[in-house]
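What follows is a group of structures, each given as structure tokens.
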Structure P
Amino acid sequence: MTTALLLIDIQNEYFAGGKRELERPLQASECARTLLEHFRRANLPVVHIQHIASSANAPAFVAGTVGAEIHANVKPLENEPVFQKHYPNSFRETPLLDHLKEKGVSRLVIAGMMTHMCVDASARAAFDFGFECVIAHDACATRALKFGDRTVPADHVHRAFLAALNGTYGKVKSVEEIIRG
């Protein structure tokens, strides 16, 4: 069984000073970096996903801007593929599925931004495509959401989405648990 690391949208827009700042993105990116270093040492496949806005007039993630760049903590090496996407699901209208099949990947370790949107959509799609998924909870970050007149704190959003994924769509583990095997 070949395992690949899928790093989703760990981009500058989500960090302090970015246009879509999340809660605890730096800590999540540091955990993602630990995973990335582990995969590189083990010579296992790594794929970076980069969200790029469909329009140059978009408020964030505009191609060629500092905000759209992948964060320095998980900067891709030249030999690591970076697939750009325009939707939350990393598989939609990207070469990701074909790339993973070509590499013989059957298991994905998933980390990135935002837990409630792109991580969730991509993990569910990966499961639907037949991949075994492991979601690194401490290598993901999100933000508070509003529903009606209530604000749902980021920690609750994060935990609720991970709880929904855990079991059916994959296993939710810490970076340490994933590295230990």
Structure Q
Amino acid sequence: MTLILGIDPGSRKTGFGIIKAIGSKAEYVTSGIIRLPTGELPARLKVIFDSVAEIIAEYEPVEMAVEDIFFARDPRAALKLGQARGAAIVAGVTAGLPVAEYAARSVKQSVVGTGAASKEQVQHMVKQLLKLPSAPAEDAADALAVALCHAQTLRTATSMGIQVRYSKGRLKEIERSEV
């Protein structure tokens, strides 16, 4: 069993989702949205760090996955998003968690089957895959999708006899076991 924390970072709200991966199955544990106060960015980054650290302390996940930065039209928005990701990643690393990063397109491909999936399609598939009574809020669904993508990546590596580790936030193959 592997408890995985998924994070969908944002400078106004950050989604989080935790799943329990057991073999080829995934079970819902919790999810939600960290709503950030208005005001200066440094104060919002502290809220992200503190909130993610609190979630980690409460649920004790053993893996963390974060959605990677997408290319935005507004460079300032991209910088703020990068800083929000950084606050969440530092909370994970400080707690000793390995942190993997996944492009939004890869997450959508893994969960929906197409990298061009809409937010609604992601919500629907997260609801189906985790057998939830209703679709989670958009940001929480995205975070759960990141966790599901990570679970699938780990499952695939294991089935191929690949031991993995993390380097610079990326999942890396280090050794193929003799089968």
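Taken together, the values in this text are just the output of simple stated rules run on the coordinates, not laboratory data. Quantities reported herein were computed from a predicted structural model and do not represent experimental measurements. Cβ atoms are built from the backbone, for glycine too; each structure is taken alone.
Results, tabulated for the structure shown:
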item	result
With helix-only ellipticity at 222 nm (-39500 (n - 2.57) for each DSSP H run of 4 or more, over all residues; to 500) derived as -15000, matching label from P, Q	Q
Which of P, Q yields -0.60 [log10 I(q)/I(0) by the Debye sum over Cα atoms at q = 0.19 Å⁻¹, for residues 58-97 alone, calculated]	Q
Given 3.1 for distance in nm of label points 7 Å out along Cα→Cβ at positions 18 and 82, calculated: source structure among P, Q	Q
